[in-house]
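Alright, structures below, take your time with them.
What follows draws every value from the coordinates through simple rules; no lab data is involved. This structure is a prediction, so every number in the text was calculated from the model and none was measured. Cβ atoms are built from the backbone, for glycine too; each structure is taken alone.
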Structure 1
Amino acid sequence: MTFIIYIYKIVAKEGRVIMDNKIYNERHSNYCYTNSNVLINKLNIKDFKKLQIYEAKITAAKLLSLRQKGIIGNFDVNHLNAIHTYLFEDIYFFAGKFRNENIAKGVFRFAEWEYIESELNNLLSKLKNENYLENISKKDLANRLAFYLSELNVLHPYREGNGRTIREFIRELALKNKYVLNLSKVSPKDFLNASIESIVDTSFLTKLIFECLENA
């Protein structure tokens, strides 16, 4: 765990982290249309619900395509950015680019934007040093996948689309280790709650990931 992520997890634990499904705090966001909570987008859609529908359809198709492609990178920063670019390049101008403002969900603030690139490099260097989790047991793999998902979630590198990008990165990491991460085996609500809880305790997320790992 990098120092910055460690500090955020300590703060979350001490404050009994509270997150909800509300959108990121967007008041005065330079990513949104003036006096709006709608992200500036390539189709110039200014209705929040319409944009959500369009985004969901496009990214669902892109995620299906990625599953057919298999593994598209080397599990470094460029790999993560490539996933985000592929999923969101038809929607947002910031696809594949780290955010340049601070964001929060509920009362939890994600990592300060100034630290994203350096901390992400540190984290993925750690993954490389672990030989990308090769040749470990299924139980240990589930534990380490939960760890990296949680760490990436705290960093939340992008202005939008972090969850989908991170889950795809973890899916490809599981595939590299000859497992299919079949998230349809657990409820989306349980997985979301486990992801939130993983900021202070990864045990529930580890359990769910273990249930979802199938031999490739």
Structure 2
Amino acid sequence: MTRPSVTEEETLESLGPYFFIQRKAGHRLTNDSIALSDFASSSLTENDTVIDLGTATGAIALLLAWKSNAKSITGVEIERAAIDAASRNVEANGLDERVKLINADYRGLPAMFPEGSFSAVVSNPPYTKTGTGRVSPDKERAVGRSEVMGGLSDLLKVSRHLAGKSGKIFYVFPASRLSEMMEEASLIGFNVRRLRLLRSAPGKKASVFLVELGCEGGVELEEVVLT
């Protein structure tokens, strides 16, 4: 590992055992990404090949490299500045052999990879549905927070192609979109394997849910109160 240098537009922090560069003006690491990495890593083995859709500066890729034994992790990000920071994070932490990065629109991945190329798909996608809410004037933040580069249906279809019939798909989403997720997932043949609701305190409504989807299996309901 080599401590990386950063510019005035960046911060250097610790992410578990790793150095982690973040862009001050870009989409930054949230607790939701940390929760997603915990949720997914518990189901991953040393045989898994993972692809992270919308990896930004590579936080989830680094977290999965730390917390799981997954064989390989591929991060996909459309924003050039974000993928440049992700590349520096991978290099600084000596993860070049295990973590690969692709600068691309995830919607084009089915043309790049055969069906079932990965055993697991993870994503902390934009939460704001197209046509609702305010879109940030900062392009990188807009892409990270709003569905300006593809909506839930696009995400599910691409995930289905990448994971094939036997793969696992892990997402984190606001609880307000749970029914939409369930409906859209069923349309393309996904079952809910695990569903975890996150509450900020006992008695509070769930603010976020974590879901594992797949073409086989039943539902396992989990509930966690954040502290």
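So the values come out like this:
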item: Value 2.7, calculated as distance in nm of label points 7 Å out along Cα→Cβ at positions 164 and 196, assigned to which of 1, 2; result: 2
item: Relative contact order in percent (Cα under 8 Å, 6 or more apart) from the coordinates reads 17; which among 1, 2; result: 2
item: helix-only ellipticity at 222 nm (-39500 (n - 2.57) for each DSSP H run of 4 or more, over all residues; to 500) from the coordinates reads -8000; which among 1, 2; result: 2
item: Identity of the structure behind 0.40 (criterion: FRET efficiency 1/(1 + (r/R0)^6) of positions 68 and 108 (r between Cβ atoms, R0 = 25 Å, to 0.05), calculated), options 1, 2; result: 2
item: Top of 1, 2 by FRET efficiency 1/(1 + (r/R0)^6) of positions 36 and 172 (r between Cβ atoms, R0 = 30 Å, to 0.05), largest first; result: 2
